[in-house]
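Several structures are given next for inspection.
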Structure P
Amino acid sequence: MTELEKLAKQIMKEAAADGEPVTLDEALEMAKMEQGAKTSGIDKVNPTERKKRKPVEPDAEKVEIIKKIHEFLLTNLDESATIVNVQREITFGNYSIQLIKHRPKKEG
């Protein structure tokens, strides 16, 4: 009995125990996929060794725009306006404003 057949039989037993029995052909197909996943290197990635991200500098222009909108709201509309995120969002009453900076369009 090959390793693939052993794995297929194990899959059949597990599926039957779960109350969803599978045929031998289905189990063989599942075993092939499982073996492919093991050899593809996907499971070899160690999540604790992930590359650390650089801290992102706040966009000064966005921060300034948010501050100006916040000041406007405080003086003209609603005294309960609060900045949720310094470079992204302001909430007031039942509303919120989000500032989104779009990427420049690609040329070519």
Structure Q
Amino acid sequence: MTNKDKGNKLEELVVSYLKKYDPKARRTRGSGCGNERTDVVTTLPFRFECKKRNKLNVTIDSKVWQHLCFETAMDKIPVLCSQNEKNETFITLDIRDFFTILGQIYVK
């Protein structure tokens, strides 16, 4: 399986989770190339960048994160989805975005 195939499988995994909340969620044609500048298209307020790593440890590349934030529209929240060689999958959010979401779902 090529690295591209592995990346596609990660995108498919993200879409499979999103479908519960957004039936229109789908992988982007060309994985972020062309007119759709994201890896996964959703009507939810998130912009996904998916990175499959062939290493045990997952790190956040500052350039990738900054590019994701720069490319994300003001009405979307940047989300970095990372997967390691053991297929352990993680979501990275800015701390402010996390607590904004938490505040919206947890009301005293």
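Computing helix-only ellipticity at 222 nm (-39500 (n - 2.57) for each DSSP H run of 4 or more, over all residues; to 500) across structures P, Q gives -10500 for structure Q.
Of the structures labelled P, Q, one was used to calculate relative contact order in percent (Cα under 8 Å, 6 or more apart), giving 14. Name it. Clearly, the read-out refers to P. Can you say which of P, Q returns 1.07 when Cα Rg over 2.2 N^0.38 Å is computed? The value was obtained from structure Q.
A value of 7.2 for distance in nm of label points 7 Å out along Cα→Cβ at positions 1 and 81, calculated from one of P, Q, originates in structure P.
Quick note: the coordinates plus some simple rules give every number you see, no bench work behind them. Worth saying up front: this structure is predicted, and the values here are computed from it rather than measured. Cβ atoms are built from the backbone, for glycine too; each structure is taken alone.
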